[in-house]
Structure I
């Protein structure tokens, strides 16, 4: 992802002034001087270091785009606790942070399409719903952040679904449970499907990422948007104000 982001950023006329990876971790940086004057950091790292990275960005007062997933809640914490921490850091640092489980603009369109259809589908109770995602074997979180995003949209829009049931089930699934499953195989960039199934037909909402550049393009656009803003933002905030 770092290579894809760099290629898209350079094509858009931006300069890459600092790079961090497994051989040069951001956590080894001791001051904002190590960022070489960077105006925005684009971060696709790992869930176990994401909060430490976010703390640094706010402490140093630098804007950031976060594409890492799986960090939103520490293990054992209550829902939203990690995000609440970041909100406090951003308020103290007066920087801007934009995070998203998926920076593909196609996924953003998929979410909006679902929101448009859900009021009607909420009334059509004969349709049961499910979510399935496929990623490459190196993907570290399961289900993906995007699958959770889609699932939460469904829970908010369908009265008949009350909770998420993940992965393989070894018995009957209650009707109020939303089944969210994952496959890890090969080099798949990312496929997300929301299905509505009835006795007579099936409706599919699907997004297929064909190249990492799809995510890189969205991340660079987010970096351009968040620069100079203060607060914790999502991709929805960017699209709403850019529309």
Structure II
């Protein structure tokens, strides 16, 4: 038997057991939107782990489809970005055709949000280190964007949630200032860092929109469910419920 909520239900598949982003999303979702979260168990944040976890998404998609949710959101930018923009699109199309439920990934959500903000050139920051950041950048380049930088913080994957907002602010600001003449936005990759409180601060200080996965997720869930409930405090995208 399907469970429901009066404004719609989204089924989310979290890539890790990490607390934080589910609670953050629940706090900013409008009343009447239900969420059914299921979890995978990525632990190391390594490229091969991202590649191998993709096959584990489908059983959870099938389970959510059984419960007749209105939307399915397989979360986790890295696993799908490692597939590449074209590979992700092909897989998403296959799943939608098989389960007959609209779906969006973190990557497609971020592309849609950047387009809504009319951004073509941006700087990115992540909590990954090494050349996987080049893979993230290529995903967006293949989607038609100019990625001026994609710079990571060198932190153990399991300790991402302990990064202070002040440290992340400093890192992001340094990345942005290297490209301030050309950058139209700042993109924060990943839901693991607990930095929603600095989104508005960065936007005010640096004068460009800041895209964080949790507010972007809330924005697209609302758009998909034909809800229009602006939420101030977490960036222009969600505060203005920009069409897109």
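Values quoted throughout were computed directly from the atomic coordinates according to the rules given, and no laboratory measurement underlies them. All of these numbers come straight from a predicted model, not from anything done at the bench. Cβ atoms are built from the backbone, for glycine too; each structure is taken alone.
Can you spot which of I, II the value 0.40 was calculated from, given it is FRET efficiency 1/(1 + (r/R0)^6) of positions 120 and 192 (r between Cβ atoms, R0 = 25 Å, to 0.05)?
On the way: I: 0.75; II: 0.40.
It was calculated from structure II.
Of the structures I, II, report the one carrying the highest value of FRET efficiency 1/(1 + (r/R0)^6) of positions 88 and 160 (r between Cβ atoms, R0 = 35 Å, to 0.05). Walk me through the numbers on the way to the answer.
Numbers: I: 0.45; II: 0.95.
Once FRET efficiency 1/(1 + (r/R0)^6) of positions 88 and 160 (r between Cβ atoms, R0 = 35 Å, to 0.05) is worked out for each structure, II has the highest.
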Given that percent of Cα pairs over 28 Å apart, derived from a single structure, equals 26, which label among I, II identifies that structure? II
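Comparing structures I, II by distance in nm of label points 7 Å out along Cα→Cβ at positions 48 and 104, which one has the largest value? Don't skip to the answer; put the middle values down first.
Numbers: I: 2.8; II: 3.5.
Answer by largest value of distance in nm of label points 7 Å out along Cα→Cβ at positions 48 and 104: II.
Assign the value 19, calculated as relative contact order in percent (Cα under 8 Å, 6 or more apart), to the correct structure from I, II.
Values: I: 25; II: 19.
Source structure: II.
Can you rank I, II by mean count of other Cβ atoms within 10 Å over residues 40-47 and just name the one with the largest value? Don't skip to the answer; put the middle values down first.
On the way: I: 20.9; II: 15.9.
With respect to mean count of other Cβ atoms within 10 Å over residues 40-47, the highest-scoring structure among I, II is I.
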